[in-house]
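Multiple structures follow.
What follows draws every value from the coordinates through simple rules; no lab data is involved. What you are looking at is a predicted structure, and each value in this text was computed from that prediction instead of being measured. Cβ atoms are built from the backbone, for glycine too; each structure is taken alone.
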Structure P
Amino acid sequence: MLGEQIKRIRLANKLSQVQMARMLGVSKQSVSNWENDNMVPSIGMMRKICDKFSCSADYLLELDEERHLKIETSKLTVEQVAHIQQLVDDLANLNQLSCG
């Protein structure tokens, strides 16, 4: 459910509903309503959620189980981007070892 995904994203970022609402320019009640599946965010707001929390719309809508993050790297050197990719690969390998 969309509400569960929004809540999962909020908690993963260690935010309260109030903090998330401020980031998105909405009321705490809006975030609460989304998380409880009382309302759905507009398409524009869903896009804003994806942009602010670096996830795809497919992830948010549970069309894709994996959270494909987008990381802004345009201000980094090629070497810095390679270093970040190596860190990501190392973490993925650690996850495989601990789950395997």
Structure Q
Amino acid sequence: MTTNPFYNALLAIISIVALVSGAILGPRFLGGPEESIIYPMLGLAVFTLSAAVMAYLFFYQPIIMFLDGQREKGIKLFLQTIGVFAVGTVILLLISLTARG
């Protein structure tokens, strides 16, 4: 991973956009029954995968820095990544609000 919080947060947002797009557009392209036991299983699997990817993007490099004795740098990277991700989330929220009207 990188020590650039913008890169980490951007990858997290791209991951979310890809997963949600796949969840919404996938059934349209794949067809199949409207209700199936596969969909809840797939939803749980995608949720678990997403949690693992987010943990890697947000925690891996800060923990490595922390364990290498760079405590302040690790904490700073983690908080900056969260901050950039929060700004990206607000931007997505504003886009969704303006797209409705």
Structure R
Amino acid sequence: MDKYEVMLYPRAYRDIDDIYAYIALEKNAPENAKGQTDRIWAAIRSLDIFPESHQDRLVGRYAEKGYKQILIDNYLAIFKIDREKKIVYVVTVQYQGRNI
């Protein structure tokens, strides 16, 4: 089984930081913020195996352009796969209610 390298765009890092800040500061729940971002990181790391098995992105800005998505609680990580280089690029992580 071939493993993929998983890389994040700077925007994806900012998105995860923003998710943490929102939950910790706006919702006053730092424990929940850590738990949520830990689950997001674990899901992103899991993309190193079988990234093709995830759902194609069908709505929003990344629809029908070869992007895929993984659902993590109420969040979506949107990513693109470079099959030749065996790299998964995570573009953004957003609340699933947004139409991005």
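A value of 4.4 for distance in nm of label points 7 Å out along Cα→Cβ at positions 42 and 90, calculated from one of P, Q, R, originates in structure P. Here Cα extents along the principal axes in Å was derived from just one of the structures P, Q, R, and that gives 44, 28, 21; the source is R.
In this comparison of P, Q, R, the computed figure 45 for relative contact order in percent (Cα under 8 Å, 6 or more apart) is attributed to Q. Out of P, Q, R, which structure matches -19000 when helix-only ellipticity at 222 nm (-39500 (n - 2.57) for each DSSP H run of 4 or more, over all residues; to 500) is calculated? Only structure P yields this read-out.
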